[in-house]
Structure I
Amino acid sequence: MPFRFLVLALFATSLQAQSLREQVRAWREVREPQIVREYAEFLAIPNTKNDGDALRKNATAIVGMLAKRGVTAHLLENGAWPPAVYGELRSPGATRTIVVYAHYDGQPVDPAEWRGGAPFSAQLRELRGHEWVDVPLPDRGRLNPEARIFARGAGDDKAPIIAILNALDALKSLGKAPTINVKFFFEGEEESGSAHLPQILDANKRLLAADAWLFCDGPTHQSREMQVAFGARGAMGLELTVYGPAKALHSGHYGNWAPNPGMLLADLVRSMRDVDGRILIKGYYDDVTAPTAKELAAVRALPPVDSALRRELLLGVTEADNALLAERILYPAINMRGMRVGQVEGLAANAIATEAKASFDFRLVPRQTPARVRGLVEAHLKAHGWFVTHAAATDAERLAHRKVVRLTWGTGDEATRVSLDQPISQALTATLDELLGKPVLRVPTLGGSLPTSMIEHGLGVPLVIFPIANHDDNQHAKDENLRLQNLWDGIEAYAAIFTRMNAHWPKVTP
């Protein structure tokens, strides 16, 4: 194609995408209160991960919301556990199929910690100075795009579901339809580790057949710009107990003689990683594949946010902090979730505790497996003089060994990462580039973990991640929230994905 015609063609597709975005935006601008009201009604259904009845109500509600949009939907049952919601929207003549994933379950809540004491009563708030102020939801008119909806599940992960549904509404109102087949898979136990997801996938392989999966979970970039992630780190938990004396001892009488489990635990932790996060376990990095040149280039092209984040989070800087946050995420990590031994402040006693406990999460990268990591950690501890047990230590074991540690491992998930050159990667990024009028941010790996490896292993399909929640949404914490502009951007993006991605999907040469 001559260059002038190529330029004209690109200009025409850009206008088409811009026209779609403007039309969807105009549709949304006259319906903002109605969209937020439906969102609030959805958030009002409690979705705590350990409340099976409430989760089933969520699933049933989603089926109804999909059916309202003309999507054929039903529950994928799995015994007494929360069902997955499946929906399907076929497009005549479509040659590509994607499965869109989100989850409807949420983390537990302590109402006393939440402002207002009602985590599932969605509240619209605006920032006035340094304080979030409650504002009423009007019946009509525009809403402040910087206002936020506060409720459990607002950011993680009900926002994408509402954005997807309203994108379908917008397209229908505009007389447009998806140009790809879209299947919807909304999980109900992601926050519980997706323990039954492999069973659901295995039982529904034919139903879930697709060219790729689009994961709609996680945050946008800290710069507030949209990002596409091509992988997620794996995760594995470890609960650890270090034993001290059989009963608490006076620290003055016995402090230089009886081993202190808190000190032993501190020494154990220090042996596994240094203060800058480098893992000291022998052989730990042997399975780690170095990032490709293209992945490193993508990371280094991201907006610079590290300095601002350090100021916001009051983090002092060391020489080791020259590495970018997004680059550090490409490597494995060991993080301590918590530690418990004795008491502090007013409850502190001059005593040597009987045991010390710690909780860890291991973040894995491609090629690392949970089994291999477990083996390396246990070999490291044994090499450092620890007697390792997986059950409560017996009296005989404690008498025979000075350093005894009990390990309780979680199941663990592997990491996934697809190439930036995968057809789904190219199709999605080109669609969003077109929508935004500039390159969407390309992130090789998200820092958090998702059940992507279960789907990759179970169905053998590539997965990419497109999150829409604001990066400061307080997910898993009190006063979780979603910035309205993120919801509006999500509606426009999904409308583009459903209608424009097929045009950017690389053609397969016979």
Structure II
Amino acid sequence: MIFASLVAATLAATGFAAGEIRAGFAECDITPEIGMREAHAVARHVFKTFHDPCKARVAVLDDGTRKVALVGIDTLMIPRSVVLQARAEIERVCAIRANAVMIGASHSHSSGPVGIVMPGQFAHASAEIQHLAYVESSLADPVYLKILVRGIVEATRLAEARLAPARLGFGFGREDKVAFNRRQKMKNGRTWSHAGAMNPDIVDYAAPTDPQVGVTGAWDAEGRLLGAIVNFACHATTNPGGISANWPGVMEKTIQGALQTNVPVVFLAGASGDVTQVDNLNPYVQPDPETWLRQVGGRIGAEAVKVLLSIPRGTEATLEVRQKVWKIPRRAPAPERVARARELIASGKPARDLTEWTFARETLLLDAIIPREPTVEVEVQAIQVGPALFVSNPAEYFVEYGLEIKRRSPFPFTFPVQLANGCVGYVPTEGAFGPGGGGYETRLTFYSNLEITAGRQFAEAGLELARQLTPSRPAEFPRLAKPGVPWPHGKVEPQTQ
């Protein structure tokens, strides 16, 4: 009774009834500085130019009994430590529980230094291993990680402060001209990643894509857009040169321009560990990076606009949160593989083809970290927003899993969100490790090393969380009360003279 009274008092104070929804959107700048390392780059590769800003964008939703925050950040990935730190600070400064915050990375390859190696992670190792980790690998910048945490927390605080009565709409568009599976079946029976444009040995794509553009929109009582959330499965690798949010930034600008607004658009990446904008079966020359950036972001943004203009809107949306956190063992490299890797590294870094040297580096880093970190903490989170479900995984997740989750979910609008609440590297299907598999995503590295059943574990965990929830009824357009009356001018007889 006491709790019920408190809830009733809160609802009265905020001025909206139980079951009604409020929404708030905000953004904060998280642009890296010139001179910082490029995402996914070794020490000598630093940003020299600026193209467009990187941001943290947040949607906070409140149904009167619970608040949730959906956070999209323009970064390559999101380290688990950053997630935990940001969530704790959000819970301290906002009325949002830590477990009700989902933080997803866009996977922009032209963003700031957030990993893959964390500062101090190899302090226990030899000088040789430290050189491979801190100089020859992609290394997070502790200064930038602080910028990232501050940006996530401040954007969430601002979004909460802007909560206002809202009408929500959910829908799907379709864009099938900008994303392609980068893995190809070859005549030799194997699978290669990026086999080369029009390689005559390509048989077909090894797997499908997911052309759905998932869209959530929020409008105020006057019909003004408060913000939107877009979910799409494609790597953010158009890389226009310099610091950039990549194509998700153009997607946002496209939506804002078409709808004459400047509201934030939160991007949450769909399962796209094997999907990029590169079509290896396209006989035409690839566009230049700037053109590619605008094509991909523009087409996805345009599709989102069509959805936002046409979906029904409702004022009620139940919010629920479920979460599963557990540990998955790493796969350990065989002793003979480690020995061979030491030989390759000792022979020196080659001037040209770095493939074998790079995998040798990864083998030694993995071998050095396993005694201290034999397992990896992972999280799958499900956030319900009425008839919609945002279900996370911490991986560069193969698209087939995302499609399966959508197919088996009890929710009419299911949005898989990859690289959320942590990062465990590539998680392929189990079949990708089999006799007809292959490609660099399946190689055992410091970045990607979970047991091969990890993808199945993520899918089943997400679906189990989904089954614990009950979808709300989607909003519908008003139905006619009775048949219409014919227009008098429309029922006249034809005349020929």
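Here are the numbers for this structure:
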| read-out | value |
| --- | --- |
| Read-out helix-only ellipticity at 222 nm (-39500 (n - 2.57) for each DSSP H run of 4 or more, over all residues; to 500), computed value -9000, structure in I, II | II |
| For 0.40 (FRET efficiency 1/(1 + (r/R0)^6) of positions 153 and 177 (r between Cβ atoms, R0 = 35 Å, to 0.05), calculated) the corresponding structure among I, II | II |
| Label whose coordinates, when log10 I(q)/I(0) by the Debye sum over Cα atoms at q = 0.08, 0.10 Å⁻¹ is calculated, return -0.50, -0.76 (choices I, II) | II |
| Highest-scoring label, criterion being mean count of other Cβ atoms within 10 Å over residues 73-80, among I, II | II |
| With distance in nm of label points 7 Å out along Cα→Cβ at positions 121 and 169 derived as 4.3, matching label from I, II | II |
| Structures I, II, by distance in nm of label points 7 Å out along Cα→Cβ at positions 137 and 401: label with the highest value | I |
| Relative contact order in percent (Cα under 8 Å, 6 or more apart) - highest-scoring structure of I, II | I |
| Comparison of I, II - label where FRET efficiency 1/(1 + (r/R0)^6) of positions 41 and 385 (r between Cβ atoms, R0 = 41 Å, to 0.05) is highest | II |
| Source structure (of I, II) for mean projected area of the Cα convex hull in nm², for residues 249-392 alone, computed value 12.0 | I |
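Readers should treat all values here as calculations from the given coordinates under stated rules, not as data from a laboratory. Please read these numbers as outputs of a predicted model, since none were measured by experiment. Cβ atoms are built from the backbone, for glycine too; each structure is taken alone.
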